[in-house]
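These notes open a run of structures that come right after.
Just so it is clear, none of the values below were taken in a lab; they were calculated from the coordinates. Model, not experiment: these values are computed from the prediction. Cβ atoms are built from the backbone, for glycine too; each structure is taken alone.
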Structure I
């Protein structure tokens, strides 16, 4: 039994939700998002919230129940508040600069790394060593952050690389004489 799935997702004022053709669409001040609905789960939109219940008593329906409720919650949160990730770049000469719809990274390679910013996301660089990614879709924000981080993961000896803000890097001791 899902404990989180039992709670209905509250829909705040200014947000509209509708179900059509197996898709849940949510519109709000930050845009609109949609989710393809699973057959194992039944969704109902009431005036104050969205209820998610298993359609039958199969093991698969119970397994999807809590996750589907969380995905619906992420849609509502995304169109009202949005999501953000912050990356911190550590290392001599490592820096980032946002240039329109591109992010330019200097990471110690013989070339600069240019990353296209997908539609619906916003990338800011308040200073040369900080990258802030924001948008309504939680999956897209996390995916772009992971792709940027993949270019230079933090290493355990000096801590150089790109890390999430607040991430702890386990440090190793270097060579001893």
Structure II
């Protein structure tokens, strides 16, 4: 079966920055909805019309991956609005309850980058924002998407796990 919208592709990959530092690796195939919300457009473009066994390497500039780094998405909040135990790497879907910073989008995932006695630093940038990436991938399989997968726009797998940057190997969007 050739890869075309909509279908489910099983991929393995190795994601590195341009210095060769490993960011993510899928050694075992993971399924993604092609033509949905699971893959970056440049990844879909690279595998379109291919079939199981296809291998390629892709250079992803920030604008084609997780965007440019925006320093305006970094801000401070009072330590008192957070639970007793907070540490760098913890994430909030939207602004934490009690946040006083004005003008920040509430539909971001915010990561705690630093914790001080009186305040906490939050960053709304994706951890890979501003980074050029190299992706080596292999198509392990292709199958027809189910109606449910098409309706949801996903097979429900997070696209990238950033190794050694978020505690516990947390999944990133």
Structure III
């Protein structure tokens, strides 16, 4: 409850216009705490950034981890390249009015930069932890948009994609045990 009140106060303090308010609410986590669907542009930015992080961090895991982690990373690469391509196709076809980012968010980039500094067991532990964190966020994002998103095509895609993300989350949680 304290987190919700804190995030709500950040939202109210930084909301300058309706468009900015939505982006701020998504960035600060207020929408997540309140269970509010992100705006389409916010969803696309977050989903694309998450895919970019998954792809790049999993490439590192293929170079730096044990066999069990490499198998997981290979599945993350394949699955997230697929979702990334599907999202891009919806945007380029005009079904979804949004822009695909060319780089990941600063938060995802920071996580990737931290991973790049690690090797061996330290890398593997951090990769496992990051995978659980980013998949928790992705499941939440896709659930909120799949339940109440504003674009019908994207809403259906988010709902269809969420079970795979939930499976990824369970796999990541199991690796962290």
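A value of 18 was derived for relative contact order in percent (Cα under 8 Å, 6 or more apart); which structure in I, II, III was it taken from?
On the way: I: 18; II: 34; III: 25.
Attributed to the structure labelled I.
To which of I, II, III does the computed value 3.8 (distance in nm of label points 7 Å out along Cα→Cβ at positions 24 and 72) belong? Let's see the in-between values first.
Numbers: I: 0.4; II: 2.7; III: 3.8.
Answer for the origin of the read-out: III.
Suppose you compute mean count of other Cβ atoms within 10 Å over residues 32-39 for every structure in I, II, III: which one lands on 15.2? Working shown, then result.
Details: I: 15.2; II: 20.4; III: 17.8.
Going label by label, the one that fits is I.
Which structure, out of I, II, III, was helix-only ellipticity at 222 nm (-39500 (n - 2.57) for each DSSP H run of 4 or more, over all residues; to 500) calculated from, if the result is -2000? Please list the in-between numbers first.
Details: I: -6500; II: -2000; III: -27500.
Considering all the candidates, the number was obtained from II.
When P(r) over Cα pairs in 5 Å bins from 0, in percent is calculated, the result is 1, 9, 16, 20, 19, 15, 11, 6, 2, 0; to which of the structures I, II, III does this value belong? Provide the component values of the computation, followed by the final result.
Numbers: I: 1, 8, 14, 15, 13, 11, 10, 10, 8, 5, 2, 1, 0, 0, 0; II: 1, 8, 15, 18, 17, 14, 11, 8, 5, 2, 1, 0; III: 1, 9, 16, 20, 19, 15, 11, 6, 2, 0.
The correct label is III.
Here FRET efficiency 1/(1 + (r/R0)^6) of positions 40 and 144 (r between Cβ atoms, R0 = 25 Å, to 0.05) has been calculated and equals 0.65, so which of I, II, III was it run on?
On the way: I: 0.25; II: 0.65; III: 1.00.
The value was obtained from structure II.
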